[in-house]
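Read-outs: derived from the displayed coordinates by stated rules, not from any lab. What you are looking at is a predicted structure, and each value in this text was computed from that prediction instead of being measured. Cβ atoms are built from the backbone, for glycine too; each structure is taken alone.
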Structure 1
Amino acid sequence: MRRTVAGLLLVAHGVAHTLAGMRGTDGAHPWLLTLAWGAALVGLAGAGLGLLGVRAMRPAWRRLAAAGVVGSVVLLAVGWPTPLAAVGLLADGLVVCLVLYFWNRESPGTAALPRRPAARALELLAIAALVWLAVLVAARPWHMRWGSTPAELRARLPGDDTLLRPTYQIQHAVSVDAAPDRIWPWLVQLGEDRGGFYSYASLERIFGFQVHNADRIHPEWQRLAAGDTVFATHAGWLGQRRRLGWRVSEVRPDTVLVLENWGSFVLLPVGAGSTRLIARTRGAGPDGIQSVVLAPLGFALFEPVHFIMQRKMLLTLKERAERGGAPASR
């Protein structure tokens, strides 16, 4: 029983580093802190699984715990110096005590899960989840900044004034061999009831969205003003009484479209007939217990899905604009 409780606590402690990792790797030294985050998450959670009897982690659970503590100390002390980080460092001290307590006690081998099919499936599921989280940690510095140059990541862009002190930033970008006035008519058509979102509409329709991506410029969809709503759902979606969407907070034709709680779409000319299309999402959230609990869900699901869908959107907008055709009249 003690081993089970200790294993669960180690897994929880490892996963609890998600918020610290997300905050820390968005700032300075992203790759150093990514390594520290990966060591903390995989080391502590892997050690916990070893204590719980997962065969792949059992022989090395002590070494995994040691690597996890080292990674945790670096991440919390350097990347996330907050009051909650002090709690995490205290928990690292408790991990050391747990390792010493179990060091010469019951052999990990005797705690192994029996090889019944259900138990074996549970082992494989636990290992797959840990591998998935490790891959996401390694890939996050890339997919959070996909297509962006270092100068673009540092630059102030149109739309930044809506949030002066963000706690996180996601930025994706693509070069388009077309002038801004050839991209804008496609961009301004966004919306479930308009031109769609230029992403994987077949996947969106699985979840009940009535999305059909426009393959031409529609003059009736070329007017959009601050205060309007770009709708993501239709009336009655999943029994919702109100349609969900994003309020338009700023519109500057051929320059920027800002959607609250989504981000800014910025068109930057980079020479004759070329444009950098940048999608920057910035937000602010408290570094509290609730955020620590909810962060793993956003990290494991929202961020990778957001990247996959938005990358497709930018590439489709690029294809549509480069295909040619005169800009729509306004």
Structure 2
Amino acid sequence: MRGQGRIFKRGKKWWIGYYVRGKEFRETAGYKEADAKRLLKARLGEIHGKRFVGPKDEKITVDELLDNLILHLENKGAKSIQQVKSHLKPIREAFGFDRAIDIATSLLDQFISEKKKEGKAPATINREVGALKQAFNLAKKQGRVKEVPYFPMLLEDNARQGFFEKAEFEAVVSHLPEYLADFVLFAYCTGWRKGEMVSLAWENLDKEAREIRIKTSKNRHGRVLPLEGELWNLIERRWQARNVTSESGHIFISPLVFHRNGKPIGDYRKAWKTACEKAGCKGKLVHDFRRTAARNMTRAGVSQNVAMSITGHRTISMFLRYNIASEDDKREALLATQEHIESLPGNKKVVGLSSKGLHKD
């Protein structure tokens, strides 16, 4: 009977045969009839329990799932491929040769525990585990795996509150190499993402209209950036720096607005760290300019919608998360509130309340 499967012998080996959704599967079971019976019973249990994957797909390794994910992202033209590849490196080291069906939550918990002991941040670990989860979800949609394990995630407390005051920004820029100075100034003025600036090309510039137009960004929406004041002066400098002389003496025009000897700006962490330390701003990030720009625009009275159209934020919640208040903002707010309270009519004088400021104990 089809529903019971069958065992049979070919040469010296025993085989089993069974049907799944009308399709017959056959696989070798070794040299003993008892082994064939046990394998057939196991396969029938998988079929009736809706756990059946198949003799071919159950051999799929984690490495194959990860390769499949990268191929899928490349076909989609995803901008995050390099980041995903980076997140997948420790996953490949830990699970690459394992069968996908053997990945269980207990193994993921062990992986997370080991990475925490190594000192990795929860956000970094989550990005790594999340990339593996993405690979499993894609494989399930494609019918390559039957089940997706539960992926534990760590609680993140990564809402940084770093930003630059003008003096800090100027100090850091003064210690940066020339190829990074305008790159950082652009970030300070616009709040753009690093990836958007690195890939910014001259083809995105309408010099006559004094505008930069990008078709797509991280949030899949294009936008227009008018160039005025310091930004226009910056673009003019970059325009003069388009011509690059190669090591062989050949002169060519860089297609990128920001470049290093004609090549895309790559890893600048060492130069950035050195500049921050010399400027007394240790621990600052380039990404802090995104928060700084949002705050500066709000302080200048720029409407929220206009500011978001410049920085590229699509959601108000994320913009507000970046538009944070500094300690000086809070101090000014408290003093202003105190002055307002003192101006209110009242008969009783409160000891310690002075228009000169809040007294410290």
Structure 3
Amino acid sequence: MKQAQTSQAATSPEKTQRPCRIDINGRRTIAVAPGGSLLSVLADHDIRLPSACGGRAACGLCKLKVLSDAGPILPPEAKRLSQTEQAGRVRLACQVLVNADLSIRIPDELLTVAEYRCVCAGIEDLTADMKRFHLKLEDPPAIDFIPGQYVQLCCPAYPGHAEELWRAYSVASDPARNDAIDLIIRRTANGISTTYCFDYLKTGDGVRINGPYGDFHLSDAQTPMLFIAGGSGIAPFVSILHHMRNISIARKVAFLFGANRVRDLCLIDEMRQFERTISNFTFIPVVAEPEPDSGWTGETGLVTQAVDRMFTDLNGYEAYLCGSPGMIDAAIAVLSRKNLPDDRIFYDKFA
């Protein structure tokens, strides 16, 4: 099944007309027509790398090793690859143009990623610009995922947008139920995928997803935890909290959730239910600018400012973050000042 992606790879030397052979992990070889991005040609052969940006090099998720000569690293890649990664021949698959035989190395777990056909079983309004989509799996009928992981949802062509593309969304449902998943999606201005989800996707429609992806999940440590999220960044924590309740994880955890206005808060009742059923769990909503007539008496300001006020020393904690890149960067800065080492800060940053 073709996964359409947009490559920004620079023009390479004149293409050969013979098929290009791609050696994958030294165990499989595929022959492909020259000219496409490595990300898209792999998808044509049901090898799906994560990509949250539609192949624009904005997310930096489609990393793999290219052992053969694939041309110079392009400027969009350089922004997303560390010097160590570049020295280790790591590339962004969306930026590598397939014009010659290639030898690549892909993490084994990505070779088992599958595509699933679902039906949209329900759509729930959470706020004015956020919805929860209930997807019932049909083929295959079940998916196993680690709480915190994400899937990619196929946005098909619709009026005003001629090509399908894939976007990443965290799973927001109980992992004990593997025949369906929930996605929490926030509308973004002029967003191709969110426009489809909000304006075109209806209950009963077929939906394609693939996955699961990602290594954002709870560690095996027994240390206290701090969860920080804003907006639709609440999604993976819903799944994680279900998991904690299912297997009686009793680690101390405070969850600070940020919203711009009181009307932007969501899932408050569900979070309070988690507080009643999970030992040592506390939910703390934070509102940046409460409406004057809201009667809000809780925490105010940015969620990172609330963290700064409420915690003096986070040495011995773990922190889990999900939200916009700006929020993630601000949270990391605050946590670092509170003596939390980088290797105990875990996050998904969806561009």
Structure (1, 2, 3) behind the derived value 22.2 of Kirkwood radius over Cα pairs in Å
1
Looking just at distance in nm of label points 7 Å out along Cα→Cβ at positions 153 and 233, which of the labels 1, 2, 3 belongs to the structure with the highest value?
2
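In terms of mean count of other Cβ atoms within 10 Å over residues 17-24, which of structures 1, 2, 3 is highest?
On the way: 1: 25.2; 2: 11.9; 3: 14.9.
That would be structure 1.
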